[in-house]
1. When FRET efficiency 1/(1 + (r/R0)^6) of positions 13 and 101 (r between Cβ atoms, R0 = 25 Å, to 0.05) is compared over structures P, Q, which one is greatest?
2. So if we calculate distance in nm of label points 7 Å out along Cα→Cβ at positions 85 and 181 for every structure here (P, Q), which label has the highest result?
3. As an exercise: helix-only ellipticity at 222 nm (-39500 (n - 2.57) for each DSSP H run of 4 or more, over all residues; to 500), calculated from one structure in P, Q, equals -21500. Which structure is it?
4. State the single structure among P, Q that was used to calculate Rg and Dmax of the Cα atoms in Å, giving 23.9, 70.
5. For relative contact order in percent (Cα under 8 Å, 6 or more apart), which of P, Q scores largest?
6. For structures P, Q, which has the highest computed value of distance in nm of label points 7 Å out along Cα→Cβ at positions 53 and 77?
Structure P
Amino acid sequence: MKTHPQPDDAAKRPAVIYARVSTLEQQSEGYSVAAQLKLLRDYAKANGFCVLREFVEAESAKVAGRKAFGDMLQFVSERPESAPAILAEKTDRLYRNLVDFVKVDQLGACLHLVREGEVLSPGVSTDKTFMHTIHVAIAKRYSDNLSMEAKKGMRQKADEGMWPTSAPIGYANVRGEEGRNIIIPDPTYAPMIEWMFQQYATASYSMSEIGRMADEHGWR
């Protein structure tokens, strides 16, 4: 997300904003992207920062990696002359693991963890660096625990005969007995999927040929 600097921004210190929320955390207003952005924008304004760019990460349990985090690292590393500071709500919003910590540390950028009241700049005392490393370890534990709880919840649903996620293509999510979430063959897409597998099983058609044949049937 780009911002629009005003004419007097040249006299301000450059910075970038990074906000992150996971699918599970979106239910909590305290962790919402909107709440984080408001906090960080207010902090930037109060402390004389010109925000060059905002990076927002809305993670899903189904998608690996953090594109916005990588984009932020590249953006900051490409501007050594201006050395933008990184503004984040707190440790566990910026890092998920020790690898993230090392990547940010190698930038040598000034880091502001607003909710925690921490400012970490190059040359900071070893005691402060040590305490920050402990916070990073705690953030990793939080991330690991969140992942474990999510998997535990999905296993529990499966043990109770429920389908814990969105139905795969060819199936549909429905409410079964006692209101449980189950999946059934989708009356529209299941025949299409079955036909395509049957054609592929003959070893007479490639995947692209089957796709073309499906298009000819109007199956998209």
Structure Q
Amino acid sequence: MARRPWLMVVALAAIVNTGYGTIFYAFSVLLGEGAAAGEFSRTALSAALGLGVVVSGALAPLVGAVCDAAGPRRVFFAGAALGFAGLAGFSRAGEVWQVVAVWTLLLGPAMACVFYEPAYVAIDQWFERSQGTALGLLTLIAGLSATIFIPLTQWLVDALGWRGATLSLGAVLLTVAGGLAATAVRDRPGEPAPCTWAGSTGPCSTAPARPTGASG
């Protein structure tokens, strides 16, 4: 097996790790009295998270079908963008209905796009053999999410307050998950790597095309 697919598994695991950490596990810290629960009731916050999880589960089959048809890269990137928008919106929410709205309309779909489902599709597409090893590596790295993000979130809350911490987590999600989706994830074997010339994000060949009419 070539080296590239295994490097992509690490990238997939980092995306899932960051997605779970910034959206799901960080929420356990935000439920503290010194965080969002100091402004909203824990019942309302838990209900908002619950609705987001329900939306994520409902969208999982659709996300899997889209990944299977079009590849996971755009799905991951969309999830990172939705997650950033949702966490930014949560950090600015002043009313309970706003909290519920961002978790239902933005963070629920984001969870469906940056959790395990797209990564499973990518591994299924890339690995005819050694799928068990690839899945094991994925879950090993992604499984460290709580260990990393719960203390990180607490540190951010202590340093920036819960609103600043939530916005910072959104920036982490967009940078890590969005960046890896754009640069390290390929949709299918044989697809060219994303091109970086002149800011392009599409596939590229090994060298820039010659100008029309160039000789020699």
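We did not get these values from a lab; they are worked out from the coordinates using the rules stated. Small disclaimer: the values here were computed from a predicted structure and weren't measured. Cβ atoms are built from the backbone, for glycine too; each structure is taken alone.
1. Details: P: 0.60; Q: 0.20.
Going through P, Q one by one, FRET efficiency 1/(1 + (r/R0)^6) of positions 13 and 101 (r between Cβ atoms, R0 = 25 Å, to 0.05) is largest in P.
2. Details: P: 4.2; Q: 1.1.
Result for distance in nm of label points 7 Å out along Cα→Cβ at positions 85 and 181 over P, Q: largest is P.
3. Numbers: P: -14000; Q: -21500.
Comparing all candidates, it corresponds to Q.
4. On the way: P: 23.9, 70; Q: 19.0, 72.
Answer by label: P.
5. By relative contact order in percent (Cα under 8 Å, 6 or more apart), the leading structure of P, Q is Q.
6. Top value of distance in nm of label points 7 Å out along Cα→Cβ at positions 53 and 77 goes to structure Q.
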